[in-house]
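Nothing in this text is a laboratory measurement; each read-out follows from the coordinates by a stated rule. No experiment lies behind these values; they were computed from the predicted model shown.
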Structure 1
Amino acid sequence: METKSDIKNRKDISLLVRTFYAKIRKDEILGPIFNAIIRDWESHFSLLTDFWETQLFLNRKYSGNPVLVHQEVDDKMNHSLTPEHFGYWINLWFSTIDELFEGENAWIAKNRAQKMSTMLYMQIYQHRQN
């Protein structure tokens, strides 16, 4: 049985992000959303690699506002994002991590993503009320 290593550096994060979004782009539920919004996938990969590098290794490379970005996506999608979309996203994220890595940072990447997905959906829902 092959032993997987943990997420150790930016190269590993880049592999995770690129592998994950290759699945997202082909997904029948999530693909249409992401493919309609993201025009420059290379810069998206770079931004998300920065984001996860900041999350996992505290290298302050990411300086965006994920709440605002996701609220804008929901606006562009006519407020059609649902908790199920976030559930599909998190399931793909977990399975991609499990396919590639194991260890403490892999667990942290899952845990942070799960907390963020809940928080982001709540922020989207509150934004709709305004």
Structure 2
Amino acid sequence: MNAAAVGKAYPEASFTVDPGRVAAFRGVFSQVGGVPVTFPTAAEFTVIPEIVADPEVAIDFSRVLHGSQEYEFRRPLREGEKLVIKSRIESIRSLGADSFLVLATELVEPGGEIVCTARSTLIERAAD
């Protein structure tokens, strides 16, 4: 993995808190109402394929594990709202022969206010 890619931002993308997708997430967790707190993961899946394919990052996805996930909400998501996804590589570090990439994905209102920041840690295991 290329540590020089730290700070790289990816093109913004539109994201709708689609009621059908929200219902599917609720079903997984047997949640009755509201948008599940893990729903921002759906937004991350919009950009992760681009990062995996990015030659500047040089990640070998065949050796990747999902290390951790966290969410920082400024307010709850609302079904049907339209947001903008802003993703960037927050950090890349090595520990031994393994590399750790932290992807920060912000869900932003049209007016510019951040609704939620999701952070995923991808671990690229050492080659055998």
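Taking 23, 18, 12 as the value of semi-axes √(5λ) of the Cα gyration tensor in Å, for residues 33-104 alone derived from one of the structures shown (1, 2), identify that structure. Only structure 1 yields this read-out. Computing relative contact order in percent (Cα under 8 Å, 6 or more apart) across structures 1, 2 gives 33 for structure 2.
Where does the value -6000 come from, among 1, 2, when helix-only ellipticity at 222 nm (-39500 (n - 2.57) for each DSSP H run of 4 or more, over all residues; to 500) is the thing being computed? Answer by label: 2.
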